[in-house]
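These notes open a run of structures that come right after.
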Structure I
Amino acid sequence: MRTRIKICCLRSAEEARQAIAAGADAIGFVALTPPTARTIPDQEIAGIIAAVPPSIETFVLSAAPTAEVLAARARRTGATTIQILSYLDPAESARLAALAPGLRRVQVIHVEGPEALDLIPVYAPHVHAFLLDSGKPNAPRPSYGGTGLPHDWAVSARFVQVSPLPVHLAGGLAPDNVGQAIRRVRPFGVDLCSGVRTGDHLDPARLAAFVDAVRRTDVALGGVR
């Protein structure tokens, strides 16, 4: 089973086309309130997603604290998957599953230490997958990812070993380290934003190098995941 590739923080239909043509299995769009430099409006996300082939999974990223807001954002954008950046109250996580049973739900876990493992039983009953990232949601100025910084892959590897759900790995991945990350962590998929960008733009050369590094690593591992 090959490692899935998700390219995130896309800003335009052209970037989406580039990511898909390069071999991405999934693409992601940032929808945060208040907005950041990577946020694009829901209506623009919807327009881009409308032209995406059905075989490509589409993620919308939100840190909204309630199930109603998360479900509504997914409906407005037409995304197949909601990537939940904040730590929802478990009751809200369960409510989202009830409100939008057809929506794939991916809970982000910000790996700040071994305590990340304690969140597996909290969210596993309500989501389809986890995504490990390097944000600091409880900092004075919360960060929900896109930092370009790796976290402790030893913790991530243990998380993958004990999780009953698929686990995506994010946080500081780039063409020159993704092979090592896959060998160390053995994730279901890899996800990155800044690692394939130069300035504000998706970099085709870095994107191609990243996809090539993932595929070469899969071949070296014999496709065993």
Structure II
Amino acid sequence: MDILGQVLARVGADPNVRGVILTGSRARGLETARSDYDVTVVVAAQDRPWRHDTRTAVLDEVVGTVEALADTSVHWNRYSYRGARVLLDRLDGGIAELVARQATFSPEEAREHARDNLDNYINQLYRCVKSRRDGFADAAGLDEVESLPWMLETVFALHGRLRPYNKYLAWELERFPLPEPWNTALRPDRVGTAALRLFPEVEALARRLGHGEEIDSWGSDIGLIRAAA
């Protein structure tokens, strides 16, 4: 019996278990010989929302409640459910619905996330161009690198999407393409040095989607960024 079969046999006998979810590389078909099985066991109740049950080289098993799986307020872990496979669903499709909800922004969430990250992206680019202007080339380079995560969060949110983990960026763009030029511009082999260069395109997209006020709040500083880009 394989690892997933062992897990399902073990937890399936527990009446407290409501679902089993496979995430990570094996769910997405990107596993290597060293990939473990990332499994989430969903239970009706336990003494805390989440706990790590098993962590070995073969199996990484987390146990969480149905209520915890329904909580989308913790952003950093939501992309883990993108491409997840539901192996057991005793809620008649309810576990699958909660997984899909974790992996998908609502329009309101996307707008708020885009706004917040756009501001952080501009802030970091402003630091970059000031350092470059004042002769601090190494600091400018670090600032530009630091702006890249903010840019990725912004662009994906502007498209109503969660930003993928870096490991899955290529998979995301291949499986769920963005409109061009973004699908090409954000490829892992291109985007690493593009945070400043892409600012005019990010600005145009953000303004088209109603975020001009956030950009204009930076006043004349935006001109400095545009000139450097």
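Where a number appears in this text, it was derived from the coordinates with a stated rule and is not lab data. Note that this is a predicted model, so its numbers are computed, not measured. Cβ atoms are built from the backbone, for glycine too; each structure is taken alone.
Have a look at I, II and say which one yields 0.95 for FRET efficiency 1/(1 + (r/R0)^6) of positions 15 and 151 (r between Cβ atoms, R0 = 41 Å, to 0.05), as calculated. Provide the component values of the computation, followed by the final result.
Working: I: 0.95; II: 0.30.
Among I, II, the structure yielding 0.95 for FRET efficiency 1/(1 + (r/R0)^6) of positions 15 and 151 (r between Cβ atoms, R0 = 41 Å, to 0.05) is I.
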- Item | Label whose coordinates, when semi-axes √(5λ) of the Cα gyration tensor in Å, for residues 79-206 alone is calculated, return 32, 15, 13 (choices I, II) | II
- Query: Can you say which of I, II returns 40, 18, 15 when semi-axes √(5λ) of the Cα gyration tensor in Å is computed?
  - Reply: II
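So if we calculate relative contact order in percent (Cα under 8 Å, 6 or more apart) for every structure here (I, II), which label has the highest result?
On the way: I: 18; II: 15.
By relative contact order in percent (Cα under 8 Å, 6 or more apart), the leading structure of I, II is I.
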- Task: For distance in nm of label points 7 Å out along Cα→Cβ at positions 95 and 175, the calculated result is 4.6, so let me know which of I, II that is.
- Result: I
- When I, II are compared on distance in nm of label points 7 Å out along Cα→Cβ at positions 23 and 135, the highest value belongs to II
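Comparing I, II, where is FRET efficiency 1/(1 + (r/R0)^6) of positions 159 and 199 (r between Cβ atoms, R0 = 35 Å, to 0.05) highest?
Biggest value here belongs to II.
If helix-only ellipticity at 222 nm (-39500 (n - 2.57) for each DSSP H run of 4 or more, over all residues; to 500) is computed to be -14500, which of I, II is the source?
On the way: I: -10000; II: -14500.
Of the structures listed, the value fits II.
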